[in-house]
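Presented below are the structures under discussion, each in the form of structure tokens.
Coordinate-derived values only; no laboratory data. On a predicted model such as this, the values are computed, not experimentally measured, just so you know. Cβ atoms are built from the backbone, for glycine too; each structure is taken alone.
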Structure P
Amino acid sequence: MNDVGAGEFDFDQAYVACGGLEVTPAPDGCVVYDAAAEKVHYLNPTAGVVFELCDGAKSARAIGAFLKSAYELDAEPLDSVRDCLVSLCDQGLVRPCATSSAAP
């Protein structure tokens, strides 16, 4: 399905949302409709933020830094970011960029 695995995860890799998705904000996150797969995905608020940050420019590490600042955490939640990105990839919602020019 994808080549992103937790054991080989590159935190300097940038991710981008897959095409053909319809995103609708919801009070408790967002709803992503994949017309090609005829699937609806419900993302919690944090997963929704991670998904929105997958713009092809931000690395997983940069997403972790953003979440640390936004949620006033003591440390970057890199394990959670990794798990979320792996899940989003498995669901076909995001994919790694072919070449990452993301800043750490």
Structure Q
Amino acid sequence: MSSITIDLPPETYKRLEAQARSIGQDPATLSRALLESALQDRETGQSGTAREVLQAAGRVRPLSPTLRDRIIPAVTLDEVRMILKQTGGPSLSEIIEDQRGPKT
């Protein structure tokens, strides 16, 4: 594997470090993923789906076995939204925000 050294302003490096720490990676690993993603986007002329961008940045994790067991394959997102709307409960976005907790 080849190596490269990039001089970053201190503030940029602090941001890189913080983001890497938040996803359990070191700055070099996150930098490599971000660079690979940016190069691929430039080569294809597309920015990719949100999932692809998040995956390249290390922000997507596989579902836990507990969550995987809760998946009902035949139910669509539209059906879930309709059911939640009929019950008068919170919207799907509100449920997700509640489960995520406060932003830090």
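Determine which structure produced the value 0.95 for Rg/Rh (Cα atoms, Kirkwood Rh), calculated from the coordinates; the candidates are P, Q. Label of the source structure: P. Can you spot which of P, Q the value 14 was calculated from, given it is relative contact order in percent (Cα under 8 Å, 6 or more apart)? The value was obtained from structure Q. Assign the value -9500, calculated as helix-only ellipticity at 222 nm (-39500 (n - 2.57) for each DSSP H run of 4 or more, over all residues; to 500), to the correct structure from P, Q. Structure of origin is P.
Assign the value 17.0, calculated as mean count of other Cβ atoms within 10 Å over residues 12-19, to the correct structure from P, Q. Source structure for this number: P. Among the shown structures P, Q, from which was the value 4.8 of distance in nm of label points 7 Å out along Cα→Cβ at positions 28 and 76 calculated? Derived from the structure labelled Q. I have 0.90 for FRET efficiency 1/(1 + (r/R0)^6) of positions 44 and 68 (r between Cβ atoms, R0 = 25 Å, to 0.05), calculated from one of the structures P, Q. Which structure is it? Comparing all candidates, it corresponds to P.
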